[in-house]
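Next up: some structures, all given as structure tokens.
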Structure P
Amino acid sequence: MKTGEGTAALEKALDVLQAIGATASGISQAALAEQVPLPRTTLYRIIATLVERGMIRRDPTRKVYRLGFKYLEMVRNAYLEPDLVAAASEELRALRDLTGETSYLAVLDGNQVLSLERCEGAHTQRSAASLGQGKPVYCTGQGKAILSALPAAARDEILKGLVLAPLTPLTITDRRRLLAELQITQTRGYALDDEEIRLGVRCVAAPIVDKQGQVRGALSVAGPAYRLTLERLTLLGPELAEAARRVGEQLRPDSAPQAAGELSVVPGPWAFHGAFPRWHAGQKRLYWADTLAPAIHCWDGHTSRQLTRLDLPVRGMELHPDGLLVAQAGGWSLVDWEGHEHPRQDLLGSRLLALATHPSGALWACAKTASGCLIGELSAEGELRHGWSLPEQVSAFRWDAKGTAVYALAPEAGDILLLQPGSSSVRRLASLPLGGGRLGGLALDSEGGVWTTQLDGWSVARFDADGNLDRMIGLPVPCPTDLCFGGEAGATLFITSARQALKLEALGNAPDSGCLLQMHTRV
């Protein structure tokens, strides 16, 4: 069959639909008859069918035809869940009112971005980009915002097939410069378009990231360059980032879906800020701490009990042959298996950031420095040796089972770092968009996967050995703080959580906040 054969009626209906859609203010039946040369009765039948199906609608006041709401609903459903437009509408109006400029909601479509919604600016001369029209992802504020929040592998997949054609003299056409710009965008939380797609027009945009860490789109404000100076865009950037965060929050369910039987709350008291879960394989017990109402808890698989109550906030905890080595705000101590506390020398003081144990049993620590932090083996004198100096602070680190690599979290940048003995270089293994929550705990599974919690992100994430985001699992608590593997064959993931910073409304939606959670994983 030849292309188009037997589709004459369909082509006529599409011609009518296209003619109506091309006129923003609507088109009269007489004007439509001039544009689409069809017999009057045929045109009437097509119009009546399209109206009945909701694809077009008739404005009874102006007596013109316009695209129908069913058509718009189908378009939106093709690119995003219907709740995104509803969640963004209020923020779009607020951004328009704040700036006086046109605000947009955009989504990613292949290697382009599409504007799905806009709120017109108050000025006569304003940005008026067409809805549904694709624009290059590399030279728009919306596109760069979305790219900056994507996992590295997904971003690279899009960029490797792009030709960075110059649309204006200011378009970024150097791939290394574009990657640097995306890194800056990720760090500060918003993107700028400095007349890169159209001379005389500037834009500021921020990515929308939902509860599962998925990039759902971007919010932007655009207008003439003489009104939107670079200084003004810099001031507006945090406003866009905060608005996009609020949209992402609305897209998050009160409780994330989970497979039946996989995730459960461990019976026992909740903690203000649970942290440092440590599995003792010999005892088959889990020990964890409440850092704010200082105490150490123990779970034996059947019952949970408080091992001991402490006097000062807990800053770190590791297993020791004779008990638990606990670093507190005012000193260190060894808590034996009976819960008795034995004072130890205070090492590192307020400089301590994190503790970890080498597979050989040696204690390693991370301490603040003037320019970042230092990770090394902790000597009896409190010195750090054989380690790495980093230009940023680390909140947690872990050795792999063979002692061949260290994984560390840099929460300010949202990065997971990979360090290897014998090398001073630091590799960024993976990165999570800041809109998805702040990186919390760190754990490694038997297959080389890297797990981390997302504070304010309601989820835990797993990255494979190459740094690709492999899994994002929703939790019934907004602030999972730390995690570790234990249980039979090390297949249970234990997750601590916090509740001290939550408002009453949030606690109502997440009553298990502060509890210890356990999840049977299938790596």
Structure Q
Amino acid sequence: MAIIDYFDQGWARNAGGDAFVLGDRRWTYQEAGELTCRIAHALLGEKVALTGNAAVLSPNDPVGWMCVLGIWRAGRTWVPLHPGEPASTSAQLMRQFDCEALFFHSSMRTEAEELCAALPQVSLVICIDSDLDGAYTSLENWIDGAPSTRPTVPYDMDDVVMISPTGGTTGLPKGVMNTHRTLANTCAHLLMAFEYGDDEHVVNLAAAPLTHSAGIVTLPTMVRGGTVVIIERPDPASVVAAIEEHHVTDLFLPPTVIYRMLDWVAGRDCDFSSLRYFVHGAAPMSVEKLKRAIEVFGPVMMAAYGQTEAFAAIAYARPDERVKNGIMVPDSRLDSCGRPYPLISVEIRDRNDAAVSVGESGEICVRGDLVMKGYYKQPDKTAETIVDGWLHTGDVGHLDEDGYLYITDRTKDMIISGGFNVYPSEIEQVIWGHPAVADCAVIGVPDPDWGEKVIAVVELSPGQQVDGAELIALVKEALGSVRTPKRIDIVPSLPRSGTGKVLKRALREDYWSGADTKI
């Protein structure tokens, strides 16, 4: 099944129904489907090589996502770009991943012009919503006369359909090659996780950029003929308003945005009764804030653990695994990211690549059709990461006796202090539990006595105050002296990627560059 078939099944089921909604604009499946077909025909008529890859640079707009669907329909490979990243970063990705076509939104004209100037190999440039006074070819003019019927394009399940940059939190991103097969497994897993009856209308809220990676998460909605409601940015007011107005049934948000929502809804009368699945992922979530989210949004919170290399769907915790008979499960179980999905194998392995016993920590390794094809033009990196078919995720964790997976940390984030292994996530969980803390990051800093000393960098919630000594005492009581930060710094905001992940690499660079004076 080709990746575009997920949209086409929804088109067949609900041609006259709303596929996409943005503000007061609506696109039926018929309208959206015909547009994707015309884009595909226009691409097939261009002199861009069939192996040429295409990128879309757009704010959260359905037409940008329909361009992606058209790219797939034409048998081309999509390179996701984040609209919040600087043009220099996008240029690096497009150069590295051999992009020859660019679709862009007029609001990003300056960035598009920088990309075009830096990338002579880009031979096709289309503005998706305007011709900008004749400066660029508009999508409307470009597809003029193109058929609205589905083109016949042969495919193989192992054809690459998406080259996604890795998070870039530890260095220059690598290009993860996902195929029809790998993304089909992602969709199958998400369809298993999001259970709906045949008579239920699914309404997904897309708050993160569709043309970065969030679009993939809409495919299970589209295959069911459901509606994708799109908002331009995930600010709490917009998210809550969309849930209430459109009776949203499922959505995904990173923890940092959920924390802001919890602060925003306090004291307000909000209606979350339509929600079935509120998914959190992309970064660890505070157990204390998760409990508060369950109280505020209802028993709908679902954990999701995945990677770009095993897209979105390694393990999940259903809402009914968090709340049983109206009672929240213990904190230790809430801290789990759930059980592995059925269509993959998960093992915990030690440094010798041998499987460890239940309860023992090691590297989380994954095998199955979910795993990426490899890194684009980096066979050496691929061979380091996929060994005998097993993806080595770089995440440290363990499985308990009931099969629940717990993530301790990234292998690269582990701190060795005084000869002891210190996992930042354990410390972060304690600090997150303080009501004044919005977010935090724990890192290791070079130290002549300890090798590395533990530092916590903390961002406070609006209007809240707490000093470092109080937080240090909190951690010491919970975890003991070895894992207690030697210092806690309060900052206005933590550095984050476009997807909301805290950039520990950026924090380390700041501290390590001045290590002699900061120790």
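Derivation of every value follows stated rules applied to the coordinates shown; laboratory data play no part. The shown structure was predicted, so the numbers you read here are calculated from the model rather than taken from an experiment. Cβ atoms are built from the backbone, for glycine too; each structure is taken alone.
Key figures
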| read-out | value |
| --- | --- |
| Distance in nm of label points 7 Å out along Cα→Cβ at positions 103 and 159 - highest-scoring structure of P, Q | P |
| Of the structures P, Q, the one that -7000 was derived from, the read-out being helix-only ellipticity at 222 nm (-39500 (n - 2.57) for each DSSP H run of 4 or more, over all residues; to 500) | P |
| Read-out Kirkwood radius over Cα pairs in Å, computed value 24.0, structure in P, Q | Q |
| Of the structures P, Q, the one that 18.5 was derived from, the read-out being mean count of other Cβ atoms within 10 Å over residues 287-294 | Q |
